[in-house]
1. Of the structures labelled P, Q, one was used to calculate percent of Cα pairs over 20 Å apart, for residues 262-389 alone, giving 51. Name it.
2. Can you tell which of P, Q yields -8000 when helix-only ellipticity at 222 nm (-39500 (n - 2.57) for each DSSP H run of 4 or more, over all residues; to 500) is derived from it?
3. Where does the value 33, 29, 25 come from, among P, Q, when Cα extents along the principal axes in Å, for residues 142-197 alone is the thing being computed?
4. Comparing structures P, Q by mean count of other Cβ atoms within 10 Å over residues 78-85, which one has the largest value?
5. Given 52, 29, 20 as the derived value for semi-axes √(5λ) of the Cα gyration tensor in Å, which of the supplied structures P, Q does it correspond to?
6. Matching task: 10 is the computed value of relative contact order in percent (Cα under 8 Å, 6 or more apart). Pick the structure from P, Q.
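No lab work stands behind these numbers, since they all come straight from the coordinates. Given the structure is predicted, the values throughout are model-derived calculations rather than measurements. Cβ atoms are built from the backbone, for glycine too; each structure is taken alone.
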Structure P
Amino acid sequence: MNGPGTVYLVGAGPGDPELITARGLRRLREADLVLYDALVHPDQLSAARPDAELVFVGKRAGRASERQSEINRQMVKAARKGKTVVRLKGGDPYLFGRGSEEAELLASEGIPFEVVPGVPSPLAATAYAGLSLTHRELASSVAYVTATESVEKDRVGHDWSKLATATQTLVIFMGMRKLDSIMKLLIEHGRPADTPAAVVQWASLPKQRTVTGTLADIHERATGAGLGVPALTIVGDVVRLRDNLRWFDTKPLFGKRILVTRAVHQAGSLASLIRDEGAQPILAPTLRIAPPPDLGPLRDAVTHLDCYDWILFTSSNTVDAVFSAIAEAGLDARALGGIKACAIGVKTTEALVSRGIHADLVPDDARAEGVIAALRPLLSARTRVLLPRAEVAREVLPESLREAGAEVEVVSAYQNLSPEPKEVVRIRNLVDAAEGDAVLFTSSSTVQNLFDVLGQDAAKQLGALDLFSIGPVTTETAERLGLHVAATSPGQTIESLVATVRAYYAPPEDADA
């Protein structure tokens, strides 16, 4: 009989999905079962295997939380079946996360376990708010304290006569609901009323909010600003550093909520660029990439590549589809040895390079018209061109190539499909609830599909958002549907698109500059 599986108590970090450790991410990818808390970023869950079971066991406002005993039962039951279990917890498992209690249970039950530390929320809250926990001149000691359930327990749960002045920096967890009474306790026990204090909500996320003040007024300031949970309170002179050390909430797109309409498997790179600018990417994939109904023509073409002079790769999706067909035929990149390759767009070029192929031609203009202009001088009356592409696409490119005298064979390499019904509902809800400030369109298909998803009220609903397009063809599609595009990217790359968004939201230059 096989022994029990292993339970991994993994710290997910403070919020930013990229702050999970490399080891934590590896364990997450190995898991059969993931038991995750409310503060775990959903992007992290996408790293789990498609067949992994994901079970929410955290707290949500207005709903009963999963009892710890039930969480323990699920961990032990799955491990006894030989499963690899990840208990994914916000922050660090052992810092006010009940991870040590879970580890004690696993040890008593004879279940192998491993603890993967996470970035604790105080480190993120201070770093991302520009405060620092320690400073050579201001603070060389730190204390972490968790708030308790009532004012009465505030007075007996901790020895405030010692805590109030024991360290130069004091970090209070889960204290937002009792902020007023805790600040009064600190003053009552010797901390000067003018001691700087800060409250940081949603640390390390684009919706992070930071309010500063003193022990005397931080409660009034924080509640006046509408801050709620989750939040940390930092007390000490290090709060004075904020004006000089701010970097996160000064990013160009900080706080903006941007809907990404790209297909799921391509959205990650664009989401990362958006997050780097301080914005919150909201995945709203309006299309799915799938094989065409009939793969026969593509399979036949890749086994007879020596019949063609040129192959045109129109997207990274095309590269993936062609090389998948080549591999299925028992071939490799050498099959392209006798044919010239044209790559349309930077990402397509990079996709080819990753396969060991350097394109013979990369047109400066990625539009069909630009491709024709670059390719026409290289064509003769009998040039044979293979054009694998999306099942539904503009006819400008093949028709123009034929007009130039080339013999063109068009084969379907993939198809752009609308989102699944469940995803349609989710996307509608995102727009209805005004979850975003802007929408990024990366192709004509993303525009058309989002328009179709929203139905007859599409123009009205999208009119309340800033719409950004990756190029003129995509913009033409949007305008044909009656949509107003705030700005069009001059280059047909996601980097250019994000730069366009950044420029659009940039504050006007000082008139005296």
Structure Q
Amino acid sequence: MAQSLGQRIFETPLYPYRRSPDQKAGAPVRHKVVVVGAGPIGLAAGIDLAQQGVPVVILDENDKVSHGSRAICFAKRPLEILDRLGCGERMVEKGVTWNIGKVFFGDRKVYEFDLLPESGHKRPAFINLQQYYLEQYMVDRVRELEAAGAPIELRGRNRVEAVGVHDDHVRLEISTPEGPYNLEAEWLIACDGARSPIRSMLGLDFVGKVFEDNFLIADVVMEADFPTERWFWFDPPFNPGQSALLHKQPDNVWRIDFQIGWDIDRKEELKEENVRRRLHAMLGEDAKFDLEWLSIYTFQCRRMEKFRHGRVIFAGDAAHQVSPFGARGANSGFQDTDNLAWKLKLVIEGKAPEDLLESYDAERIFAADENILNSTRSTEFITPKSPASRLFRDAVLDLSEHFEFARPLVNAGRLSVPSIYDESPLNGPDDADLPRRTRPGAPAADAPTREGWLIDRLGNRFQILAIGTDAPEHFEEAGVDVEVVRLSPDESPEFRERWLGEAPGAVYLMRPDQHVVARWQAFDDAAMRAALRRAIGLE
């Protein structure tokens, strides 16, 4: 199989093994935070903590980026998070931007949608970018932070062999090319993937559902004039009775998914001649292409019952799994670490009780359940398991070609959107006369301001947004400093619509992860202090 230029970075160790001083110590060295797994989610956790001054060590049994494209679709909200981690701009520059999706039934288009129909956002609805590029950019960011003196270390070819959980720390047994050593962590974040060894070592498992169907992923290198859109087929002539998906990636790499059924011979399906037969049926007998990467996956919609187990906290695929249609895997994982890092920082600094971390479970389990529900519905629509459900699906697809009422029922993978923590224990008061989209629990809605994009002015600390109303020059409560950001009601029409509506002014309390804590139409000192204390787990 051929390699694209980008794929060749897989051959080069990006974080090769280096002997650590910990290996020479007479007793296990204790670290504030250890992250296991240097995929995108583990790197995100490490970068976020280091940027906030929390010392962190990232361990990975490998020393290279992931093989194959793997995750390729990155949504607007995770791109905003990655901007704060110092990686977003490179991703958008390299990635393929898209917001249009088309759905086909047989050989005819029945539905088209726009994922970002409104203007006034810094980041697009989605970009497509091979995971190996993202990992490279994130490792580069780790190196930048190291060079700047940030407290972060990435150790390649350090494999965790055993875990011991204690009341105030976690003990790790680690193997390396030069032999074993032990270390300790006050907190362990497990980002070691769907087959998480850490999860297995602790005797934990998933609850949920595995769907009886298989999909073949083929990353194909070819010159093609397909538009930069997401194309999904139900019952296409080149894959009768099944489904297919087409996506463009950088470097003329195209992601093609074929539904291939449950009772299959995986080895046979992955033979190059059989993959080429499928691709020629889709692309034409004269199509010229090279195969870059092949894989077969099974839909799984599962999660751990709890994500936090004492001093061990799970994130990303180690904590939850969904089917890839909808791009909810990596996108959800970035939101896990974005939710966790600021809370763990406050706990480590002694400014918040450990109970604050229970809100990580509450909020991210809610998000996982939301993703699992959407993913399950997509799977059941894409792969109906009874004649009645297939009849319903096909009727919806036929009707959607001509009737708008049927189009919301079409489900070719409800694409990733951020969760709104409406029932979060951290939420404070809500003035319901303000726009619903920026209510407590919601992530910040971006908009143009006179000093640039609003999203670039938010995050990494608690903030008060004073919009056309009075607020103190400085605010502090329970040892937590809060930045006051003053804004005009007339920053832009989009800003007014999203943050004020018809109100003359407003005051918002924002979390470090850019979610709204509480909001009022005027500043109230006592109410603000109570809301902040609630947001850090003191109320």
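1. Values: P: 51; Q: 61.
It must be structure P, since only it matches.
2. For helix-only ellipticity at 222 nm (-39500 (n - 2.57) for each DSSP H run of 4 or more, over all residues; to 500), the value -8000 is produced by structure Q.
3. Working: P: 25, 19, 18; Q: 33, 29, 25.
Matching structure: Q.
4. Working: P: 18.5; Q: 23.4.
Largest calculated value belongs to Q.
5. Working: P: 52, 29, 20; Q: 38, 32, 21.
Here the read-out was taken from P.
6. Details: P: 10; Q: 15.
Attributed to the structure labelled P.
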